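Asks: The following blocks contain the structures, represented as structure tokens.
What follows is calculated from the coordinates using simple rules that are stated; it is not laboratory data. If you're wondering where the values come from, they're calculated on a predicted model, not measured in any experiment. Cβ atoms are built from the backbone, for glycine too; each structure is taken alone.
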Structure 1
Amino acid sequence: MALQGKTVLVTGATGFVGGALVRRLANDGADVKALARSPEKGRSLRNVPHVEIVQGDITDAERMKAVMQGCDIVFHVAAAIGGTFDFQQRANMDGVRNVMLAAADAGVKRVVHVSSIAVYGYRASGTVTEETPLNPGRVAYNRTKAEGERIVREIGEERRVPYSIVRPGMIYGPRSGAWTLLLFRLARLKPTPFLGDGGGNPAPIYIDDLIDLMLLMAEHPAAENETFNAVNDPPPTWREFLGKYSQLAGHRAWLSLPVWAAKLSAPLADLVMTLRGEPQDVPELIPYVTGKRTYSMAKARELLGWQPKTSLDEGIRQCAPWLREKGLLS
């Protein structure tokens, strides 16, 4: 409850991570400004105590200056995930710049910026630490998130804005669209199809664990101007992670799809995405999915005394009520 009574701005407040963060902050007694691009988007937070829904867009520099006034802490969660480079640049680079400059003008005590392990790129292998060079490749999301980090550091140093950067992995839990809803729909298939034997390593992190780390980073002295991975370490295999969803659906059947076939079709798929203006580095994505790597959490353990506490079994179990609400689990 370290942020109790403080004024906290959360961008991306209507999304999965932002919404969970807003509710935790409000429950802990913080006065929360929840940034929403429209009143309709902020509807789900309308009746949460200690939460003020403020309309605005991170791409609007003047609006961000107005919204930022009186804030002690900023959690910058908002981001564009899909689309062309130009589209994502507006949110993931220009928007970051607007947030940091507004924070500087308002005298914010710390900005916690949500990045992604995607900045390491698909060639990441072995043990990946926060000191591993970034290699985002051609993927617009990876590139713009890496550039967003650079902007945070640049403005943070020039304008003396304290910051902390977190690089989450695959954030799962209730209300997660990609890493719970979509994966569970795949896992319900009997057998569950997946590329190869599932021996490669995903990088999941349960939503509550990520929020715990972000809250710690907001005030811990050792987190100032530092960057932290946020994943399970050691990681599970895909067979273990996806398999937990399959077991929740009532089966353990697995169908190994041939890697060689995916490699043959990868160049064509990449060409199609490139022509659409959204290159995905598909040929590199295949060995990434099937390969082994560990995103190290040693830095968070050593500097902050923190590590994820939610087991894979518990995390998947916590998803069950929400999946029932969605009509996907009986």
Structure 2
Amino acid sequence: MSKKIKHILVIRLSAMGDVAMTVPILRQFTNQYPQVKFTVLTKAFFKPFFRDLENVTVFSVDVKGKHKGIFGLYKLSKELKQLKIDAIADLHNVLRSNILKIFLIGKKCIQVDKGRTEKKALTTGKKFKQLKTTHQRYADVFEKLGYPIDMSSPSFPSPAILNDKIRNIVGSKNNPWIGIAPFAAFKSKAYSIELMNKVIKTLSTTHTILLFGGGENEMEQLNNISSMYANVINLAGKLPLDEELHVISNLDLMISMDSGNAHLAAMFGIEVITIWGITHPYAGFYPFNQNPENALLANRDQYPLIPTSIYGNKFPNGYQEAINTITPQKIVSKVKAILQKSLT
């Protein structure tokens, strides 16, 4: 273990799910090495992710404003030097972070190995096998800095206390709360809204359904669904991220695509059912500490080229429908099995 490294700069600028995946690793790290301080360099929007972590401070980067371009990164490096960083954990490993590290030369730096070669072999059909998880790739960075992390018994924060504003929206918890986040960055990763509507219709008879999304189009679709059924509440656009996380921490279960919401729920130790289309858990982006059986996968006999890409942006013609081979009944049955197990 290193005795000199007491303050680590963690770089992970985007996207939401990737930033959220750093949280369980940092929580385990800070539990095991409370003498080490962290500064997380990320977007201001993601600051609430790290709110309950000891010895972790967020430094907000403005890549579209004062930290834009090479001169902006140079300015950022001067600001960071004032923090007296001992080492850098680059969990992003992109051009922007690599340029920044040049300006911070002299500091010990380890960057994440994204496994691009193995991922290409996976998506081109050369090797269909489980790759190292993103969480393990992050942990490997800290081990190379001298701090191995034991992830065998992870800890999670207690559910947040909901304020009156949130209570007025979600009401009392008279039955299990199921979060549903039916959207994703790419349509090929999003379950048919018509099929999800059937899931919601069935589950809402015995559970409270809380819908998550963002953007005007998603809000409109979720408003339409919530207006159709009792016990269905659309949270899209009603709460800032910080308060939305309070709600997520109180869920009994989250249903999500292969998207950021799955990782937000996993941060709190909430059980997550993930629905996969043209992407696949083998790529290493499965939510933290989740049962592998909670992944519902598209029919690979019908769509043998899955996974066609890591992020869901590339697929052959017709493959955008692969996710819809998962039936609403399969989702409902999985929900019932998980909630029944939690009662025993």
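Asks: Upon calculation of helix-only ellipticity at 222 nm (-39500 (n - 2.57) for each DSSP H run of 4 or more, over all residues; to 500) from the atomic coordinates, which of the structures 1, 2 produces -10000?
Replies: That value comes from structure 2.
Asks: 1, 2: which one has mean count of other Cβ atoms within 10 Å over residues 66-73, as calculated, at 18.2?
Replies: 1
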